[in-house]
Structure 1
Amino acid sequence: MSKSHSDIGLIGLAVMGQNLALNIADHGFQISVYNRTVEKTEKFVAENPNTPGGLIGAKTLQEFVKSLAKPRKMIILVQAGKATDAVIDSLVPLLDPNDIVIDGGNALWTDTIRREKALKEKGLRFIGSGVSGGEEGARFGPALMPGGDPAAYKELEPIWNAVAAKVDAKTGAQLGGAAPGKPIVGGVPCAAYIGENGAGHYVKMCHNGIEYGDMQMICEAYALMQGLLKMKAPEMGAIFSEWNQGMLGSFLIEITADILKQKDPMTKKPIVDVILDTAGQKGTGKWTSVNALDMGVPAPTIAESVFARCLSAVKEERVAASKILKGPSKKYKGSKKALIAAIHDALYCSKICSYAQGFQLMREAQKEYKWKLNFGEIAQIWRGGCIIRAVFLQKITEAYQRDPNLANLLLDPYFTKTVKKAQENWRKVVALAAECGVAAPTFGSALAYYDSYRSARLPANLLQGQRDFFGAHTYERTDKPRGQFYHIDWPEPSRPQLEIK
């Protein structure tokens, strides 16, 4: 028997919305659902009559709002941007003070800040929550990154903790075995309050930027095995399956192995060999890179992964260029086993650098937006449910437990030791890729980032001299305190004297 009022509501019944609604209902919460297409709502409710909590369909927004227990909690899962604003604008006149609006879409964090402020002025509360894990995560347990009014989140927290993915407290391994109507019992939920206003969506954006990097790095490992060792897809799939048992173990490595082993139903060829090499993107990786540039935070590996997708998109140009532009003729003739091991190490070291960049970006953002981010907790909630879930994230959790103020992941003893041990193989792979003409932009940029970050002195002294020469931009001196700036009246070639000002 249904309750007189639902515990929570959800607007937007695309696949993500449907799956999250079923997840919530499976955990015993009654949920009201609404979609602007009434037939879609009715069909969804009719097809799922026996959930533990129960689904209540609403034909209108007014009916939807009236069906919810006060203070009302409403999840919006529609297209980010104008569509989200339109739903909020339609809801606001129907709501009462202290009602809670939850945006679970991939919103730009600045939009979340704007929406939270606008609704607060109307006496309403707003939570912008990152939801990661795709369709399967939404159904059986996503990683949840809520930001906004902390008191409002306290009211949402029991539901968010219930529906989130669960991991083992000690190992960080995701607990599996979920099935419709049978939620996972026990474990640590992959949900935690991130911070005020747009903090949750900002952290979700950084997650997606890191995800771009992970995916491109895996693709470069594949390209190197294919280009240098002429390995076939099933054999590479077996290698990725083996890697998935170690420190590279992750959702993305696991699905990569599965993809490489899969045959095309039509041609019976490996499916990866018939998929066109043009990658799409929804913009969150670009947001991460643009924000890194805006704040002056080095995130080159994440940016390179975005540019790699952009390059893949100009397929016709690349095909034409391949007939004109020729690369080196050198072929790899060494040990196959040794090169596979080296590619493994290059992938792991590059991954460490990519995550270091993502966490550095969040570290600077908290200063910019006056948030107080718990980086160890962020790594914890990424251990399960989300797309970048990985064994590796347990090591990041431990790093921030050792030092909550860690300036850079590379400075943690575990990561310092790991890169020191593996960097010879990493350098060999990057050099070999260049010598044999196999593009490996994220491997190369991650290595350049590492070498730059570990350098006490960079050639930026010459660059600053150039800036002062053509634009009088001034410079600091090595023999004077920081913060004092100088300018030279740079000479023409025939003028030997410099005058310092």
Structure 2
Amino acid sequence: MKRGDMNQEKQVVQEQDTAQESQIQSVVVKKVIIDDKPFSYWLEKNHYYHHRLKKCYRFAIPEGARVLVLQCKNGYLLDAVKPSYGVGIDTDPAVIVEAQATYPRYQFYAGTLADLPQKETFDYIVLSSITMDCYDVQALFESLKPLCHVGTRLIVDTYSYIWEPSLFFAQKLGLRRPTEFKNWLTQDDIANFLYLSDYQVVERSRYMLMPVYLPLISTIFNTIMQHIPGVNRACLHQLLIARPLFIARNVDDYTVSIVVPCRNEKGNIEDVVKRMPQLGKFTEIIFVEGNSHDGTLDEIYRVIQKYPDRAVSVYVQKGKGKGDAVRMGFDYAIGDILMIFDADLTIQPEEMPKFYYALVENKADFINGSRLIYNMEDGSMRFLNFVANFFFGRLFSWLLGQPLKDTLCGTKVFWKDDYRAIARNRSIFGSFDPFGDFDLLFGAAKLHLKLIDMPVHYKSRTYGTSQIRRFYCGWILLAMSFIALKRFKFR
């Protein structure tokens, strides 16, 4: 390349960098309204409101994450979530001085994103009301891309437009901090900006039906009534959590561990191994044998000898229940991707590549099999089971804030790193789920993983009988649903 061409190319790159920096500065600069009171004054004056706000963010962001907060005020929200590494930035120098004095363990910067000394990635990026001050919301979201990794979550929190008159008069009466907003956006508006910027909305929610404290009334409004469909549209805050879609993966780069819990499934073992496709660059099959009395364990050893080219292993379960077997199998798994596959072969092994590619191609973080979309074979599912699956699907779609049609399908696929995070948070919901399905779904939703249904063809058993005690298990599932109600909604 000639020197002149090189200089010209260098000049173009410099102009692009300057333009990008200018864009970053322009999208986040807000009109500064003079306020002679420190932010701590407003925190104390509206103590109940900020207490509820901190409680919401503590639930949304697990302790120990890497967190960036834009328009961080005096850093109180950043401190509330207890990050392992926290950065706050605000265009108001006065609140940054207050933040640095109050929370010296975090990093605070006065200015815009362009003033961050280095481009590093974060687990959570909080945008609390910033889209309401922003000239170009799409450009703002796009400017955050260098700060994202594949697991980053954007938390976009705004006021509902129906509260505009109330907030205006509250400000005139000196009841809230002087602020001016340019944009009053709906959740659909924000979701559209995110989509245009290559982000996918994971969850939508509304909260804070009563932002002032009235004994008992505020508690009822903000723990129960704010979750009632229709009523929740009157909430002050509307919140969206989104994940990046612009980070690509090579589909052949990953290893897979398929955990197969089995008890009295002797007649199905060989077909599981023989028919299971090779996925990614390495696939292992882990049988967890549940003390069968039909010779299942001996059959697994025979199949291992017959198919030496397949990576097959077996472990004998020490506890009870499918959930315990799955967790045991995961303890021994070496793959990047974890799969659960039922040994009854009611789901076909040939359908597992669909799960693999949906995960690796970043369609979602957690792929959940759904038997309730395609027609089922006659006799494959009893009527009461179908009703229970339909009921729990609807209930969990509401509880978790993401649509799921078949929560009890045994086939589930996710990243091993995400499973580790779910396991670390297991104490939130308890570990008494005998099936493992709800345990995984609760944990995934708490981490704001994107859940998606994968339609599968549900077949009748050709060997053995179901291990499920329907009515007993139904009561356990209801009890777990009540726990989820308390943890996700009435908190």
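Couple of notes before you dig in:
- Structure (1, 2) behind the derived value -1.37 of log10 I(q)/I(0) by the Debye sum over Cα atoms at q = 0.17 Å⁻¹, for residues 165-388 alone: 1
- With semi-axes √(5λ) of the Cα gyration tensor in Å derived as 43, 31, 21, matching label from 1, 2: 1
- If helix-only ellipticity at 222 nm (-39500 (n - 2.57) for each DSSP H run of 4 or more, over all residues; to 500) is computed and equals -11500, the structure in 1, 2: 2
- Label whose coordinates, when Cα extents along the principal axes in Å, for residues 69-260 alone is calculated, return 60, 44, 32 (choices 1, 2): 2
Here, each number is a calculation from the coordinates, and none is a lab measurement. Everything quoted here is computed from the prediction, not taken from an experiment.
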